[in-house]
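Quick note: the coordinates plus some simple rules give every number you see, no bench work behind them. Only a predicted model underlies this, so the values are computations on that prediction, with no experimental measurement involved. Cβ atoms are built from the backbone, for glycine too; each structure is taken alone.
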Structure I
Amino acid sequence: MIDTDNDAVGHAFYDYYKQGKASTLWCNIKGVGDDIVPIEYFFRSYTDMPEIEKTALSLCSGLILDVGAGSGCHTLALQD
């Protein structure tokens, strides 16, 4: 169960997945700076992923642990 009171990202994911509400996440990436990410980005399909992600996924084999899976878009692509 997502604790939406204390988890802004989890709350945004929940709203998008369950209610179709789109949000924008403001991310601060250490060494890179601020970035604005539409919530839909985290729910993209394999065909919508950049080539570098597709290449990384193609190198996976065997049992995979997707740590910090977020919305699980990479996990779903690996299941296929």
Structure II
Amino acid sequence: MKSLGEYESTSGQLINKEKSHFMIPDNTAQNIMDTIQEVTGFSKKDSPISYLGCPLYIGRQRIIYYSQLVEKISKKICG
């Protein structure tokens, strides 16, 4: 949070906590999840999430995570 605070003060841009999320493994203790939410103000999201059109996930790669990206690129090539 210190780094994000420094970013905000340096850039003049504020972090939108309503649009910000964190991902952690499913076997993480509930008290740790609660602490992260309390400290950051971010909400927990399940894997995978998409950032700039690319999937972000925890664990090993799965082809299904990339299907939307491949489909989008295929449509652009065919179009």
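Before moving on, here are some points about what is shown:
- Ranked by Rg/Rh (Cα atoms, Kirkwood Rh), structures I, II are led by II, which has the greatest value.
- Entry that produces 0.40 once FRET efficiency 1/(1 + (r/R0)^6) of positions 11 and 35 (r between Cβ atoms, R0 = 25 Å, to 0.05) is calculated, selected from I, II: II
- Read-out helix-only ellipticity at 222 nm (-39500 (n - 2.57) for each DSSP H run of 4 or more, over all residues; to 500), computed value -12500, structure in I, II: II
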